[in-house]
Structures are given as C-alpha cells and as structure tokens.
Structure P
Amino acid sequence: MQKDEIYDITIIGGGPIGLFAGFYAGLRKAKTKIIESLPELGGQLNTLYPEKYIYDIPGFQKIKAGDLIKNLIKQLEPMKPTICLEEKVLSLTKDENNIFTLTTNKGTHQTLAVIIAAGNGAFEPRRLSVEGAEKHENKGISYFIRDMNRFKDKVVGIAGGGDSAVDWALMLEPIAKEVHLIHRRPQFRAHEHSVELLHDSSVHVLTPLVIESLDEDENGKLVGVTLKDVKSKEEHSLPLDHLIINYGFASSIDPINTWDLTFTRNNIVVHSDMSTSIAGVYAIGDINTYNGKVELIATGFGEAPTAVNNALHFIHPEQRVQPMHSSSLCE
C-alpha cells in the first residue's frame, strides 16, 4: 500500500452497521474503506443466521438476515468504497500530522478518521480438532459457505447443532444430492420452528455422533468421515463429498481493548456524537455504550450517520456537522 493513499474514513467491521456507515459516508462524498475480518461482508448475521428473521428494521415487518445484508451491500455498491476482507486490525497509531495508521495481519491503512463498527469483535470459527483437518480447509472442509451452488448434487455433511448448522442444512437440502447433519446430542440448540422443519425434511439427522477421524483416498482427498457414537462408542464410516463445520465462532475485541479507549466491560464508551476518548475515532453499533442506549440494530443504523457527520467535521472543522437532508444528497 502506498503511503500517500490516505482515506477520509476507515470503518472497522463489515456487518450491517458498518455497511450502512459506508453507504452514508459515500453519500457525504467521503473516501471510504471498510476492513472486515471475515471472508465476506455481513458479519454475524450473514455468517451465522442468514435464514433467521429480524423484526426491528424500519419498513419491514420482518426480513431474513441474509436478505438484509444483500440489500445493504446493494445499497453500498454505487458508493464504491474500498473493501478489505479477511483482515484483522491489530494496532492504531496517529502521527504528528494527525493521520491514523491501522496495522492489520496483511498490511497498513492510513486514514483521517476511524469508525469502529466491530460488533462483538472479530470472529474466528471454532475448528474441527481432528488430525489432518487443517490440510483440507477450503477444499473438502469449509467453515464458511460463499456459494451454495458449489454443493449441487454433492453429498454434504454438516457438523453442529445450533441455528447456523440447521439453517444451512435446510438451505442445502434442495441443492445437494444428500445432506447429513451430525450432532453430538439428540437435541438441537436451534429455533424450535427450524428444528421442526429439519425433522420434516429429507436431511439425514445423525445423533448422538461425533467426527472421530477423516477418511481419505489414495491421493489424500477427503472422501468421508468416521463417526463415533457418543454412548455406545461404536464407529462407522460416512462417505461425503464435502464437510461443513458449524461449531460456532469465537469473538474477541482484542486488540481493540488495548487501545487508549474508555471501556465499560467490553463496550467502548462514546459521547452523543459517537466520539470516543481518542479524537478522530468513533464507535457505533453493538461495540459502543452510552446512557440510555437501546440494544437494537435500528439503533446502530441511527448511530452511523451521526458518527460519519462528526468524523467529517473532525476532518474539516470549517464544515457544518449536519448536512442537507439525505434526499437532497441523492439528487
């Protein structure tokens, strides 16, 4: 990255609130960048609960999380922000010219203002702890599903017992040749309605079983798994074309919690303009807190324009904080 490529606003987090902040920053003609730790935009909603309904989005009686993210990305696209995926922000520094440098696991990014929209923190999948699993990642084993058509007419195994595992099993049922859902307990942690749909579907529910080992052919290609019964300890092989692991995700606000910010537990304390204890750094969405905050997605959507407007006023003090109405900005 060239040293002279300085952005107006860099948003840490590509979840729904970060996406809307990017859109609004585009309306304000700000040069904008979004940095996301996951391989795709959408954050927790898109990764874990794409088929779950959300009920607190203005204008929608209810909307599926995946559809909400698609709409937000479509809304964002004309603004043409720079998108950086699979990058975890490690450090934040400011030089004598008040230019911030964000260092990630892949490089550095320079910006005049920062908006933290990291939700509950960076997500990392809980991986399959079976010998040889790592070498099959992004080949025979997946932790994220980017394109469901990849599994067309395939025999697919899904390991997990939560909402995400059940959702993906139901979504892949009409696409894959066979879907096997593997869980160590007879009971699932998913929404009752989803579990009912699961048992009425053609998905093969395999419980109480765990993955004991991976089965490979003579070329080292994954061709199945060996399952072990939790109670009887009996083992049997299950031929598969692909294995999807949905053991959940571990989230952490490290290393943001080491920055010179004021925290209450794991939340960044902000003022009414969404500013933090570091001048030029703002926080919105689930990661922030202030007196009287209501924990809703709709709240985060309202915080995003506030942060963008005040970030631009920080960059250009001569300009007013509140611009014209958004409908005027679009004309």
Structure Q
Amino acid sequence: MAEMTVIEAIRSTLAEELTSDDRTFILGEDVEAGGVFRATEGLAARFPGRVIDSPLAESSIIGISIGAAHYGMRPIAEIQFADFIHAGFDQLCSEASRWSYRTKGDSWLPMVVRTPWGGGVHGGQHHSQSIEAYYCHMPGIKVVAPSFPADYRSLLRAAIEDPNPVLFLEHKRTYRLIKQDVDDAPAETRLGRSRITRRGNDLTIYAYGLMLHESLAAADTLAGEGIDCTVVDLLTLNPLDKETVLEAAKMTGKVLIVHEDTLTGGFGGELAALIAEHAFEYLDAPIRRVAGPDIPAMPFHHAMEGFFMPNRDKIAAAARDLAAY
C-alpha cells in the first residue's frame, strides 16, 4: 500500500470492511457522492445499496444505526461535521451508551459514528468544534482520536469489530496533510491503548489528533535546545490507557497536556486529575496545559483562528517554561 494520507487510509479501510462483512454498511449525508471530504468516494458504485444517503437529520442517522446494530448489522454512520453531532446527542448518550448496561450485557450495539473534528481549516464557528470532552464524559461510548494513517486503518477496523458504540474522531486538518508509509509504520490494533511516540528525559507531552503532530514538531525544536521530550499519542480517549499515561508521567516528572478544545472542561483536565491522583509523588513541577481559549467558538478570520489554535510555537514556549521550573 506504501504511502497514504489519512483520508486514503480511512477510505481503503472502509472498502476492506465492506468487502469482508456483508453486515457492514455506511449511512450519512451525501456519502453516496463521497461526502464533503471524499472519505467514501467511489464506494457507492462498488457496494450498491450499502452506502446510503440520509436526510439532514443527525438524530435519525444515529437512531437508525442503533436499530440496525441491535438487529445484527454493522452500521458505520458518518456525521458530516462534528459540530452537527449534537443533534444526535440524546440518541448517543441516552440510548446507545446505555444499551448493554440496561440489558445486563444480553444485547450489544456494534456501531461506529465517524466524524471530522477540529480547526485549522478556516471553518469558522460551525465547522471547527472539538467535541471529545462531551462524549468522553459518557460511559458506554468508546472515543477514538488517531493521529497517523496507519493507526487510522487499524483502529477504524477495531472500532467496526467492537461490540460497543464507538465515536471515531477524524481531525479534518490532517486528512491530506499527514502522510505515512503504512506498511512499515507502527500501528496500534486495539482500542484503549496509547503509544509513547518519542522518548526523552526532561518532560512529557500528551496529545492527540492534529496536536500530536504539533507536539512532535515542538519536541524536534526543543531537542535542538537541549530539552528532550517524551511525546504520548493518546489514540483512544475513552477508555484511557491509564498505565501508559502514568508510566510516561513518572518517567520525566514534568507533564504538559495539549489539546485544541477550550481549556475549561476540556479533556486535559481529566488527564491532569488522573496524573495528580496517581503519580503526584513523581512530579517535579505543576502540571501544565496548552489549550484553546475559553471563547464560545472558533473565529473564522485566519489571524483569529491562529490566536485560538494551539501550535508548535505555543507548545514549545510552555515546554521551555516547564523544563526550567
């Protein structure tokens, strides 16, 4: 397969899963034409009747997927932008998340909800949200946020095979930006596992999605200044790989958490609480976070979007302060 972009990794995996399991189908807005980002391009012609356009009704997309999964199908729902998923919030959090729990494990929901998330593409207020914290709050939904094409392939396959509802987050800025030779790259094949992507002795950076790549770029810059960073790619946010998270914190004693969601109530707060509770005696400095500011939405203007978004320069500046503490 050689080099792939993120979008090519997703499309190829969807095609393989549709080929290997007749129970699998794709449902969403404009998916027959390939979707906004062309993730399903060409699949409707290859798999007639199994790549299905839906009305503009996210609650119906998710509700239909719940029913189909209950009756033995393997639905892959596409929500056109993560910003629109809130219309299906009740279906996901009141129904899908509790399905197995309320049946004492007698019934399962093997369904995946794919959606592009995050900023950096000048999408403005309604096409740039980071939604992970809302859904990580709900037990019963697994939340996956890969960073590299090889992980997109392996974790999307794992999500489709999982008996639980899985929210599969695809950072839209990385779709064509990030490329990788998937044949030679390491790939996590299990949900609920993180990976130490880079090892260093001075501090540990935790990130996911686009921010993982910005963190790695910051770590490269810092290495030239004599600051060696460990970088952890979280991969799955719920369930979180607590063992790897704590191992990496103990390794360096200094922790920097990066995400582009707003600071208050963001996923980084839960990560910080976990480390403070279980690795406090190993810490040599207060836990730091680099995150989006607490404003209602992503600005459209490129300068203001840059103000909102964390980036490698902001991460490197925070890491320098932390290393010097």
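Quick check on the output: 4.2 is distance in nm of label points 7 Å out along Cα→Cβ at positions 113 and 281, derived from one of P, Q. Which one produced it? Write down the numbers at each step before the final one.
On the way: P: 1.6; Q: 4.2.
The read-out comes from structure Q.
Each of the structures P, Q was assessed by distance in nm of label points 7 Å out along Cα→Cβ at positions 225 and 289; the largest value belongs to P.
Here the criterion is distance in nm of label points 7 Å out along Cα→Cβ at positions 25 and 265, and among P, Q the highest value is seen for Q.
Hey, mean count of other Cβ atoms within 10 Å over residues 129-136 derived from one of P, Q reads 22.2; which structure? This value belongs to structure Q. Computing Kirkwood radius over Cα pairs in Å across structures P, Q gives 20.0 for structure Q. So helix-only ellipticity at 222 nm (-39500 (n - 2.57) for each DSSP H run of 4 or more, over all residues; to 500), computed for just one structure, reads -6500; which one of P, Q is that? So the calculation was done on P.
With respect to FRET efficiency 1/(1 + (r/R0)^6) of positions 121 and 273 (r between Cβ atoms, R0 = 30 Å, to 0.05), the largest value across structures P, Q is given by P.
Taken together, the values in this text are just the output of simple stated rules run on the coordinates, not laboratory data. Note that the coordinates shown come from a computational prediction; the quantities given were computed from them, not determined experimentally. Cβ atoms are built from the backbone, for glycine too; each structure is taken alone.
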